[in-house]
1. Comparing FRET efficiency 1/(1 + (r/R0)^6) of positions 30 and 214 (r between Cβ atoms, R0 = 30 Å, to 0.05) across structures P, Q, which is largest?
2. Among the shown structures P, Q, from which was the value -9000 of helix-only ellipticity at 222 nm (-39500 (n - 2.57) for each DSSP H run of 4 or more, over all residues; to 500) calculated?
3. Consider the structures P, Q: one of them gives 33 for relative contact order in percent (Cα under 8 Å, 6 or more apart) as calculated from the coordinates. Say which.
4. Match the computed value 0.50 of FRET efficiency 1/(1 + (r/R0)^6) of positions 142 and 326 (r between Cβ atoms, R0 = 41 Å, to 0.05) to one of the structures P, Q, and report its label.
5. Given a computed value of 13.2 for mean count of other Cβ atoms within 10 Å over residues 78-85, which structure among P, Q does it belong to?
6. Given a computed value of 18.8 for mean count of other Cβ atoms within 10 Å over residues 62-69, which structure among P, Q does it belong to?
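Only the coordinates and a few stated rules stand behind these numbers; no lab work does. Just so it is clear, the structure is predicted and the values come from calculations on it, not from any experiment. Cβ atoms are built from the backbone, for glycine too; each structure is taken alone.
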Structure P
Amino acid sequence: MVTFPVIGVVGGGQLARMMAGPAVELGLELHVLAEGPDVSAVAAVAHAQVGDYRDRETLRAFAAGVDVVTFDHEHVPGELLEELVRDGVAVHPAPSALRHAQDKLVMRRAVEDLGLPNPAWAAVSTTDDVAAFAARTGWPVVLKTPRGGYDGKGVLVLRDAAGLADAEGWFTGGDLLVEQFVPFSRELSVLVARRPSGDAVAWPVVESIQVDSVCDEVLAPAPDLPPEVADAVTAAALRLAEQLGVTGVMAVELFETPGSGAGYLVNELAMRPHNSGHWTMDGAVTGQFEQHLRAVLDLPLGATAAVAPHAVMKNVLGGANTDLYGAYRSALSSGPSAKVHVYGKDVRPGRKIGHVNALAAQDEPLAAVRARATRVAAILRDGAEPPSSDQD
């Protein structure tokens, strides 16, 4: 009897949940170390252990029962992961790579060392340091906590020197990151996957649209992106994956800056499947969750070509409707070609509870695809009929 490997995922959020389907299809066994009994992934996997990923013995016991360890998030202490590696555990991505997604100062230095386009930045330990940086670059500037920030958390935009008073409480020990405020035209993201043996692939570059610092919509491929910029950011992402030793899926988030330098700047890295890649679940030959499993097992990587002229991912955030299933009849009849993915979370205002993918039919304009995805997501959020009952 052939024994299939067991993949251990640290973290029980929606990313772990969305690995479950591809794991079943590939015949793989997925174990999850979950933060609690009711988190997103627990209902989707056969083997879920509740425990604290920051506890050495809990993490080591979990790793002992799997063939490879990977992640739903980037918050596991690096020193614990290094211990696992010393014990012979296969950890992907390795802690030496993951630290570039865990610490923005480490990431900025790596991007700079590779000669890739960075915004102006500095490590700062006082508001006087911030003021000196702004004197060199001009106001506004952006202050960031190096660790733990996401969806706009741990980010403070300082418009002028008067804002330094708001930053005083941010300095509680250790350096912070300050960056030049970038007047970008839009945000881009490129997703790549790399396996331990070195093979790497990239999906098409996408546009990521943020609302209140949370990803609202993703357009794939990024509309009207100059081919030379698409090629450059893809090459940069693949170079980062190779030079940092990334294994698994990595998202490189970027600012498009037309008319200046390379036409883009690197913003952040995420070394796991990413919100900007959810469109691949239905819109690419190989989705990011299947690809991540392939990559961490060092299996041949799947094709990444888009399967439609346009794909749109629309996040569903918690709103007035707390009965998602009750809205299914209206939502699914409103967009029969749209694909709904829910995360098994309790509804709270502004919380990511699912997403909708919509693909363009032949010659269908992008605007129509966006409208379809938006309509279905709005019904799920509000529990209300859409203003139009047009079928697609």
Structure Q
Amino acid sequence: MSTSAPLGRREALPTLTGMRFLAAAMVFVSHAFFQFVPSSWGAHGGMTFFWSKAGSTGVSFFFVLSGFVLTWSAREGQRARAFWRRRACKIYPNHLVTAAVAVVLLLVEGHAVTTHQLVPNLLLVHTWLPRFDVLTGINQVSWSLGCEAFFYLSFPLLLVLVRRVPERWLWWCAGGVAAAVWCVPLISQLILAGGTPSPTGNGLSVTQLWFVYFFPPTRALEFVLGMLLARLVMAGRGPRIGLLPAGALVIASYVGALYAPGQYGTVAVTSVPLTLLITAGARADIGRGSSALRGRTMVWLGDVSFALYMVHELVIDRVALAMGIDPAHSLNTWQATGLSLPVLALSLLCAWLLYALVETPVMEHWSRARRPAGAAAHRAMAASSTPASAPSLDSSER
């Protein structure tokens, strides 16, 4: 007999919302040290080396989380067009505003902005092109939105396929997808070696770096893994692991990623522990277990984490430019740490403005189609009879 939860509205998962800020903070710290201590980047020691995988781990967390939460919050009969509209309203306004700010700043600073950089970026198709100047052009972090756009376009079909998997096969499918994640760097090593060297100085070609880190179909494996884990949790078959053990596994896998050969440390090593952490957070909320991540402050930080992700690189770069920080004039570890704190505060201020003035108004006014007045009144009457304790969707997917 199936133990799956009904395909209706499910409980909110505030712990996962709080986790979003921690992941965004990891990306911030990685980029901050990259800019403030550029002379030591690539060294196998020191704080810069320790944070070198924080950005890729944080992004991988977001990709798995996205698949998990979208599957968790999906309702029977939801229309693909309505889903795409909500997702577009969630990501595109923030992308458009930060891209416009980035273009203005680049032009003021005397940098060229080419059409082959700008147009693919605005259309969120730049991650399909193995050109480093396109992948990281304009607002560098927007490459991940190109992947998310592909996930969102594919989600209605993927959801149908994932829902058709018999419960007894869910673990096998999740294991197969996790194995596929591990195969991606091997394919890159065997087939894509050679070509234009990447500017990261790690011995990889641009094509190898692109295939493992930027290419939407390969990154979709993490998204699908999150979808399968959501189904496992809904079916009562998810891994039973607490938040602290799951967090310890993530930390251990992160250390392993630092020393992993080739491109295995980019995604593969941390992918499964991240899914266990997300599952543990969801189970903590479902079972009303202890969680320090669902407090009001952490949930608010999680709510603004997407905006923080979109603005932080712009803020970090301008601070480094204003202070004359470059490989020849690099800060030491303690100076970089001290500078990162006020820059994080400034980034959070900018993120809050973007969240309050752009993201929230757009989601409130345009994420759902307008209904006739009669239908709206009928809906309001129906809502008035709903218990006040009825669970809402996770705020990250409203």
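1. On the way: P: 0.65; Q: 1.00.
When FRET efficiency 1/(1 + (r/R0)^6) of positions 30 and 214 (r between Cβ atoms, R0 = 30 Å, to 0.05) is calculated for P, Q, structure Q comes out on top.
2. Values: P: -9000; Q: -21500.
Derived from the structure labelled P.
3. Values: P: 13; Q: 33.
Working through the options, I get structure Q.
4. Numbers: P: 0.50; Q: 0.95.
Source structure: P.
5. On the way: P: 16.5; Q: 13.2.
Working through the options, I get structure Q.
6. On the way: P: 18.8; Q: 25.9.
The structure behind it is P.
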